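Visitor: The structures considered in this document are given below.
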Structure 1
Amino acid sequence: MILVNHDAVEVNFDAGRASLRVNNLNVFDDHDIANSLTLGLGLPGDPDYPFPAIAPVAPVRATVSFDVEWNGIHDMAQLNNTAQNFKGTFLSTGATIKWSAEQSGFRFESESPDPSRNLISVLGREQNGVFFT
């Protein structure tokens, strides 16, 4: 888990709006999921399966910045599962994200946010376990 400043998050649930803004967060760039899961050891591959070998790559220090915006209620669902002590209200919304990452010798920045490219976004308010009433 990576902690961010409290003021990085803003939520107006009833209006279906929220934002998460983080600037220059220090992280490790693991290159790919295989090296992330193996702590940089890569994967040997297997000739009996269509999985190629993934070379080991040591993680490097990097920074990331991102701005995520949820906005506009498209649909709403309310769930109440008393058997599993879970209930919640979930809002289908629009959303955009702008992302950048930087490490020594490399910088990446996402294209401008485009709401029409969003597949699904959900804001939720839920209660479970000892907080279920």
Structure 2
Amino acid sequence: MGLPRSATGNSSRGFTFVEVMVSLVVLCCGIVLIYKSFFLCADYLNNLTCRLYASSLIDEKIGDITKSFAEWPAKELDFGSSFVMIDVNHKPVRFVYDIKMAPLGDVNSVWQVDVNLNWIDGPRKMHAERSAYMIR
């Protein structure tokens, strides 16, 4: 069991130039596919990390508004800062809040709070939103 014989069947041992080139093309195609999938996974990881931060920030903002709402009208409603800068995977990401608060039409003592959080993830504009109800 030595080296395989050439596909042409001649007596010389080894691989032909064409066989070597075909194997290199197959190997390079595999490397390119793995390379592309790596960066696709890294992009998904960054997107999911931003979404986890956004979910946590929205929960924290709703908690702050709830505390401020409990003291209202004795104190002014405080929605806090309108944006937050967080480093996500060593890149600064600016999360911008859009908060709307209004009483429900049918029930005067119930208020609806809508918290919308926007950020830019590479070329995409992303957002997450959540609503909560507060009783006065």
Structure 3
Amino acid sequence: MKAQIAIEYLAIIGIVIAAISLMAAYVWQQNEISSRLQQANVAVNSIVAAADNLYAQGPGAKDQIRVVFPSGYTSSLSSISDNRIVLKIYTPIGFTDVVGETKANVSGSLPAEEGLRVLTLETINGYVSISSS
């Protein structure tokens, strides 16, 4: 009888540990998604604000900004064109686009890798050129 009770307790403990593990994995996944997307939004908004500011200043305006590109940033799928900046971010549930729209037409390139990067922005002939330093 004592052995049966011990086995039942072990089974209950095993089920509880499995449930807690599943909940922890879900919470981690949601936190990772939220963190990456929040960092990507900050990055896009920083670029958009700088581009709009330079466009308002007119031809010849130039600036450098520091931007953190989050973990999961995929440069080969990200783009700058017309008045849109699109960062493609890989999250545990798949790819997500983070999009920002500027007042000016923009062109150029984004960094090849994630992390803290310096971008150079310059107003040329009515558009803002963006390049990675």
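Quick note: the coordinates plus some simple rules give every number you see, no bench work behind them. Nothing here was measured: the structure is a model prediction, and the numbers come from that model.
Visitor: Which structure, out of 1, 2, 3, was semi-axes √(5λ) of the Cα gyration tensor in Å calculated from, if the result is 49, 11, 11?
Guide: Checking each candidate, the match is 3.
Visitor: Further question: To test your reading of the models, identify which of 1, 2, 3 gives 48, 40, 24 for Cα extents along the principal axes in Å, for residues 47-118 alone when calculated.
Guide: Matching structure: 1.
Visitor: May I pose another question? If Kirkwood radius over Cα pairs in Å, for residues 39-78 alone is calculated from each of 1, 2, 3, which structure is the one that comes out at 15.1?
Guide: 1
Visitor: OK, next. Matching task: 25 is the computed value of relative contact order in percent (Cα under 8 Å, 6 or more apart). Pick the structure from 1, 2, 3.
Guide: 3
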